[in-house]
Structure I
Amino acid sequence: MLIVTLPAAASEPLSNTNVKAPGLAVNKKGEAMITYRMSTGKTRHVLVWGAINANIPTQSSPQVRFKYDYAGGFGKYHNGDYWKSFRNVCGPYDGPTLAMLVVACKAPDGSYWAVQSFQRALPLLGFKPWNARQTATELHVSHWTGDLPGLSVGVHWTYGHSAVGVFGQFLYQGKPVYGFKSTAEGNPLGRYERNVYIDTHNSVYGSGYWR
């Protein structure tokens, strides 16, 4: 059984899926430029800024959030050529190991940027995907300093020893990560909520990994 490793702190998905050849650059202003080729063949430059780490859960303050300019800087600076003059100052990545990593680097201020890729919308209960959205591969961008969140997991017998149950805790900066509202099915309704997905390997669902 495998618990899918969660993205780094201050992680958010980009709107385009199933992209190719993603690249990452960071300038002295703390902005990131993520470049990739879409399924249509068009190359997109996305300017990202405005978030680092994550807030400890509280109802009095909103969670941090990136700002995006999918026009490569035209929306923020009204300069259509901003991405062309974007100077990368991000050095080699020397941070903790990240699952599903595409590209990462270390900025001059000591913070880390990373782009991870994974299939978030796979159907549950071992069902095979039945539409394109469920198989879509997303890019998630992260910006953080310090230690990453930690997920610890244990197992135990449940339902009269007829099944194995999974339990654990998710901590960030030594404090629990939790949310305040969700649907009856458990779908998050805010930015503090998190879902943890469990993938099984060579289980009753079949060979390979199944959500």
Structure II
Amino acid sequence: MVLSGVAGLAWAILDDRERYRMLKYVYVSPSDFLVVLLGRGVARLGVGSAGALITLVIGVLVLGVPFDPARVDWPVLIVATVLGLLSIVALGLLMAAVCLQTRQESWSYPDAFAGALYLVAGAVFPLAVLPTPIQAVGLAMPLTWWIEAMRRALDPANPSAIGGDGSLFQSLTGQVVPGTAEVLIALLVTGAVVTLAAAGVFRLSSRRAKEQGLLDRTTGS
């Protein structure tokens, strides 16, 4: 789901520019270019979400993965899902802005960016085992807080991937791990910052792409 959301908008740019040669016509159409792109990105995110849901259902019903609906913190789950999906779309918009400017091997950039996010977001390793500069990047990413919130909502007993003895989070806040309310607040704040930044960067990128004639350029990759 994260890959579909983050890379979906960039793939929409690359499909229209290099495969179908239609990007410049979409850009000058009466509809706002950003709105059209967001619509296509949300559609790809929906496809990715359906795949994630099917995986969870098969895991519970077929593979016997333990799941107790009574242990789920449903309000936290709903809030985290909404904020997380918005943040994923914002990251996808940022990646789309980059792909408007790139020249070589553009098709590989969305996958590389999404893969790097898994490393710094605590999805694979707890942040405490990463170098301090990488921990700082992770704490600034809304994806980190979204994963943490989803884990807590599904099972409050899950260990935290944020904080820990000697971690950057502990040195900054004096707490070993954040509370649930702090996780949601951090998700809201980082998501808002990334959304505003992504919107600004995309507007600048699309304006430059128009001025430099990049809307009909192909990378040959």
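Key figures for this structure:
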read-out: Structure with the greatest value (metric distance in nm of label points 7 Å out along Cα→Cβ at positions 110 and 126, set I, II); value: I
read-out: Computed 21 for relative contact order in percent (Cα under 8 Å, 6 or more apart) - originating structure among I, II; value: I
read-out: Origin of the derived value 16.8 (mean count of other Cβ atoms within 10 Å over residues 158-165; candidates I, II); value: II
read-out: If Cα extents along the principal axes in Å is computed and equals 64, 39, 34, the structure in I, II; value: I
read-out: Of the structures I, II, the one that -22000 was derived from, the read-out being helix-only ellipticity at 222 nm (-39500 (n - 2.57) for each DSSP H run of 4 or more, over all residues; to 500); value: II
read-out: For 4.1 (distance in nm of label points 7 Å out along Cα→Cβ at positions 70 and 134, calculated) the corresponding structure among I, II; value: II
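Laboratory data are not the source of any read-out in this text; all were calculated from the coordinates shown. Bear in mind that the values here come from a model prediction, so they are computed numbers and not experimental data. Cβ atoms are built from the backbone, for glycine too; each structure is taken alone.
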